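Structures are listed in the sections that come next.
Where a number appears in this text, it was derived from the coordinates with a stated rule and is not lab data. The model shown is predicted, which means the values in this text are computed figures rather than measured ones. Cβ atoms are built from the backbone, for glycine too; each structure is taken alone.
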Structure P
Amino acid sequence: MYNIAMRQLSWLLALALALTACGRKEEARPEQTLLQQGVQKLETRDYTGAATLFKQYVNQATNLTTALQEVYRAYMSQPNRPYAQAYEFLVEYEPRAKEIPVEIDRAGYYQVLGTLAFQSGKRDEYARWFEKALELDPSNHLAMNDYAYALAEDGRDLEKALRLIRRAIAVKSNIGAYHDTHGWVLYKMGRYEEALRELRIAVATAPDTAELRYHLAAVYAKLGRRDDALVELEKALALQPGHEPSRKLRQELTGEERG
């Protein structure tokens, strides 16, 4: 089981962009009451009750695309981010995916499934969803980024991960999380100087993200720049005191120092 989560920045992007129609406004519908009741169940962490109400909501909704988007947002708006429960709910609708008429929206649905599968520890499932997303929409940079990051975290098919993230940056070059993914893939490949360049860009773009600071520290450590690594780790832990990878790396580096 992986011990770090996908960057919060990445999820903020996913929340805003994952499904193209996400921002479309509609008049209030009677079944919205079921959605609101489901959200209330989520807030008490009654996931079974929430899923029951959400299913009723989706079954009554006239627009499957919008319904799934709204349920996804309901799960992701919870402070504890119940990735596994969101995945378990949304994946049940995959047999109906062709009812999502716009291919870009359908690609967004598959991108969300891929990211949720990764976050849920479904290591044998995320690749097929990302592949479906990119087959439908080859320019889906969120799918490229999250797929590349998942592969890097698993330490497999790193050349493919590098191609994916470079394609994502070619489509959208101003997103710090993408440069972070690029740097992390290069780090996993042992290309530390190149990784350093990308991670500096990422941190400059999103300086208040603990995960990015940790990644930069990890590269500094590999380059033998222990003091620089410790500075970044202190910043990461100031931003997120419970960030376990940063705490672990700091212990390793200070242990070397004491030895």
Structure Q
Amino acid sequence: MEHLLWIFGSVVAVSLVAFIGVVTLSFRESFLHRLVFVLVSFAAGGLFGGAFIHLLPRTAQQFGFSTLTGVYVLGGIASFFTIDKYIHWHHHHFREEEECEECAEPLSYMILLGDGFHNLIDGMVIAAAYLSSLSVGIATTLAVVLHEIPQEIGDFGVLVHGGLSVRRALIYNFLSALTAVLGAVVVVLLATGTGITRILVPFAAGGFIYIAGTDLLPEFKEETDVQKSTIQMVTFLLGIGVMWGLKLVVQTYL
């Protein structure tokens, strides 16, 4: 019962991140770019930390790190690559992108479709992580939230640019985010008598590695300014440090 409260409390909290877009309306564009600049590097560190400090060690502890475990990790990488490639799930991170006017609205609905599927997977891996252990569940939730914040800021801007009103963009984005709850329900219903955590925990690690390595880190390489690059590295390491600190705190107090 306690695990269910953590699972559904976490996926609802992750879904509520969809509303962060409305907060950005009061920000100046220059400030928003600087904010997302920091959040992206912090999220990259958090995702790598979640994969290598929490998810993979827990998998190795429970099941050992066999060839099959490696296959599940690769399955996570391949699955997120497929989403990227064929459903056109893009993390815009508030980039200015020139789109033809007639393509704008279809792009908005494609983003909602891709995010909905992505959030479904997020809900599944969060639930599986909590079924593995409380500390892994909390770490996975935090890693997802860190990544969702800059993504939702960017997606909200693109949805409005694509022709949706602010109200419709918020509602549709939230409905897309609620698929995380559905994903969690599926895992909870399938968990009894199955080894679903054996599959989904390393699968989530692979997904985190893919997102951080192919979606977020390339932005580091694009930056050539020494001061900005230093800020990126510091916040990246801070993201890893937060995951390490979380592991110590949860092990001590929970």
Structure R
Amino acid sequence: MCLIAFAWNAHPSAPLVLIANRDEFHARPTAPLAPWEGLPDILGGRDLVEGGGWLALDRRRPRLAAVTNVREPVPPSGLKSRGGLVREFLTGDDLAVSYAELRRVDGNDFGPFNLLLWDGEELVVATNRLKPRWETVSPGVHGLSNGAFDQPWPKTTRLSAALSAWLAANDPTAPNLDLAPLYAALADEHRPDDAALPNTGVGIERERVLSTAFIRLPGYGTRASQIVIIGADGRTLFAERRYGEDGGVTGEQRIEFQRN
């Protein structure tokens, strides 16, 4: 997962509304949105190389986790998979704060990450860059990509603004909800001016090609857009749209359920 915008306690009927893109190599084996094999209460896409995930939730308990990588000029090797953090939180019993605190101890054992954790009561964002740390999220609309939490990268601020506008115009728990505006925001290929780009040490050419919400490159790009809406009454919507290397839609699912 490489780009997330989310509204936390910003709408009276839905404490958490989250939209996200997963960017990855197209050759990496991936399972689509579905209950995880062997873990039927866990719902999400799944990385079939390491067995973890980038955005998933528990259908029985109020638990959600999402992870992004942190961009670095020379990514470290030989570290634990970030997707394992999602799997471990969802299959465990730690509260979000407790799990984030544990990662302050061993966070550097994992690839560079930003981690979003929800336990039904609190929403927490944790990272292992520049050092392992975490913070609780304040109510409002926030963005998270491959830099620091709420860092105003152009694509993060554009996606957050689109989510805010959609929430202002819609009840996110209404039946037959139109998700098209959210998918359109996630498919945005607007490229900002160079002056607005972050400097993550990878060079201006790479900053440019990674500056769009939707990425389309040979062999690499946005492989899935996902939408999660968790209502105050436990009703939950989880939708996913998948893309091929050419950017065309290859599949789509929409799952709705009621958590008791």
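Matching task: 23 is the computed value of relative contact order in percent (Cα under 8 Å, 6 or more apart). Pick the structure from P, Q, R. The correct label is R. Starting from the value -26000: which structure in P, Q, R was helix-only ellipticity at 222 nm (-39500 (n - 2.57) for each DSSP H run of 4 or more, over all residues; to 500) calculated from? The value was obtained from structure Q.
Determine which structure produced the value 0.85 for FRET efficiency 1/(1 + (r/R0)^6) of positions 136 and 232 (r between Cβ atoms, R0 = 25 Å, to 0.05), calculated from the coordinates; the candidates are P, Q, R.
Label of the source structure: R.
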